[in-house]
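Please find the structures below.
Here, each number is a calculation from the coordinates, and none is a lab measurement. The structure displayed is predicted, hence computed values, not measured ones. Cβ atoms are built from the backbone, for glycine too; each structure is taken alone.
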Structure 1
Amino acid sequence: MTAAAALEGAEGVAALGFGAFVAWETLVGEPMDVVTAWAVTGMALLGGCCMLAVARGLLAAERWSRSPLVLTQLFALPVSWSLLQSEQYRYGVPLMAAAVLALVLVLSGPSTRFLLAEEEPEDSAEAGQGRPRS
């Protein structure tokens, strides 16, 4: 789980960095469409923050964090494929590797058991599974 959280966190930091870069370029440069530039900035910053929240949830073994991680990695696969087709290998290869690895890690048997395991009752009598022995 820690490795999957680290991969999601790294992608979140990258999205935040991209959002900051687009914001800077919008402020100091001359974008063709200012509204679109700010929309991209907002989506990248919001997405990065959400990915960091998912990474934090994975570290805390929160059940809800699994689905958003799978969703972000499924979105990352076509993006990385597009980067590879446009011969931008230095971005496409790491993104695809991170997406596939994160999916394998979070969907593996041990991770599934870890996230979906219910808490064991402390006393079997409380759970209705018998009477306490004297």
Structure 2
Amino acid sequence: MPSRGTSTAKRTARADSCGVFSTDAERVNAARAVVPSDAMAESIAAAFKAISHPTRVRILRALSGGELCVCEISEVLGLSVSATSHQLSLLKAQRLVQSRSEGKLVHYSLGDRFVLALLEDCARHLDDEEAA
């Protein structure tokens, strides 16, 4: 185990913080190396915000089977076409879905399947918590 630094400024002891201030430069540098830039952290947070609504989660899962037009998605979810289009536009702004027009129809598909893996991992995590 690496030795700790010598700084020992006292802090109020709480269950969720250290009783003294002490750092290990090697561990701090390793952690800094994996922390994303401010711009990347903002982009990641925006993507999570886009999927943070239950309706958008349901849309993404509906699209896991393949392309659907807005009318089909609204039928699957029991929403109006207008409400469905609004939710799709938020997902599209984050490139989580993509669209293509065919005459008067607009078809949507997943922009990248990574989001399905994320949702599935989350569902597994929640299932594991319930089982514990």
Requested in this report: Match the computed value -25500 of helix-only ellipticity at 222 nm (-39500 (n - 2.57) for each DSSP H run of 4 or more, over all residues; to 500) to one of the structures 1, 2, and report its label.
Outcome: 1
Query raised in the report: Ranked by mean count of other Cβ atoms within 10 Å over residues 18-25, which of 1, 2 sits at the highest value?
Result: 1
Report summary line: Working back from 0.75 (FRET efficiency 1/(1 + (r/R0)^6) of positions 50 and 66 (r between Cβ atoms, R0 = 25 Å, to 0.05), computed), options 1, 2, answer is structure 2
Report task. Taking 15.9 as the value of mean count of other Cβ atoms within 10 Å over residues 82-89 derived from one of the structures shown (1, 2), identify that structure. Result -> 2
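Given a computed value of 3.2 for distance in nm of label points 7 Å out along Cα→Cβ at positions 42 and 90, which structure among 1, 2 does it belong to?
1
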**Report entry** Top of 1, 2 by relative contact order in percent (Cα under 8 Å, 6 or more apart), largest first
**Finding:** 1
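Given a computed value of 1.45 for Cα Rg over 2.2 N^0.38 Å, which structure among 1, 2 does it belong to? Before the final figure, lay out the partial values.
Numbers: 1: 1.45; 2: 1.56.
The structure behind it is 1.
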